[in-house]
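Nothing in this text is a laboratory measurement; each read-out follows from the coordinates by a stated rule. As the structure is a prediction and not an experimental result, all values here were calculated from the model. Cβ atoms are built from the backbone, for glycine too; each structure is taken alone.
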Structure P
Amino acid sequence: MPEKEKLRLDKYLWAIRLFKTRTMAAAACDSGKVKYEGSAAKAAKQVHVGDEYEVKTEAKRWRIKVTGLLHNRVQYAEAIKFYIDITPEEEIKRIEYQAATFHTGKRRSKIGRPTKKERRDLDDFIGD
């Protein structure tokens, strides 16, 4: 096998943009958030085409299949060509549901407290 064909798991996960930094990818591997065939995968594990990984990030629980080895970080449009997202449908639905029910704490526009003009109109109406 040529030298260039060797690729560490943490470097691959960083290159395909699942993690913002390689350090974060390595930390995820070390803490058991990356699984290969059901067991935790180490950051130094060699990646091969056809491998399937279960990766837990802050955003979602990914299931990916390696379609190509990517050694350097590239733009998103290019990076997605090096893996297939095989995340189960129920996980995608769970994420969509969470996004729909997510509350930021901010009040939606035009709902809630009256504006200054509306307050004046109310005061005029009530007669205060």
Structure Q
Amino acid sequence: MSNSEIVSRAYDHFNRKDFDGLAAMVAPDCSWNVAGPADIPWAGHYEGPEQVKAYARTLTETVDFQSFAPENFVEGGDTVVVCGSEKAVVKETGKEFVNLFAHVFTVKDGKITFFQEYGDTAEIEQALH
């Protein structure tokens, strides 16, 4: 299985809210990073499978995804870069945000060892308040 296929499978687990399945794809020493200010509940640094599960739960408890579309996968060695888009509604406020994202993964020995998310956090912040 290619590294892009491994990342695609991780997205499938996330989309099904199978957070145990997602965690099983993450290395014990994985560094999972989501850019953003402290008022975005899921922004921050996470380490290892259990914290990645906590991240995924916080994100899906906070927003309802109308669409989440990882679209372009670019693989080079251990690195997979995914560009995509998302549309979601913040459950507490009922406000919608649309965001383009870039995700950078490192995959080694079939496990995700690194994740970094880049996106427009300003629109997310507006939807949260």
Point to revise | Comparison of P, Q by distance in nm of label points 7 Å out along Cα→Cβ at positions 23 and 79 - largest value held by | key: Q
Study note, to complete from the structure: Working back from 2.0 (distance in nm of label points 7 Å out along Cα→Cβ at positions 31 and 47, computed), options P, Q, answer is structure P
Review point. One of P, Q was used to compute relative contact order in percent (Cα under 8 Å, 6 or more apart), and the answer was 19. Which one was it?
Key: P
Review point. Rg/Rh (Cα atoms, Kirkwood Rh) computed as 1.33: which structure among P, Q?
Key: P
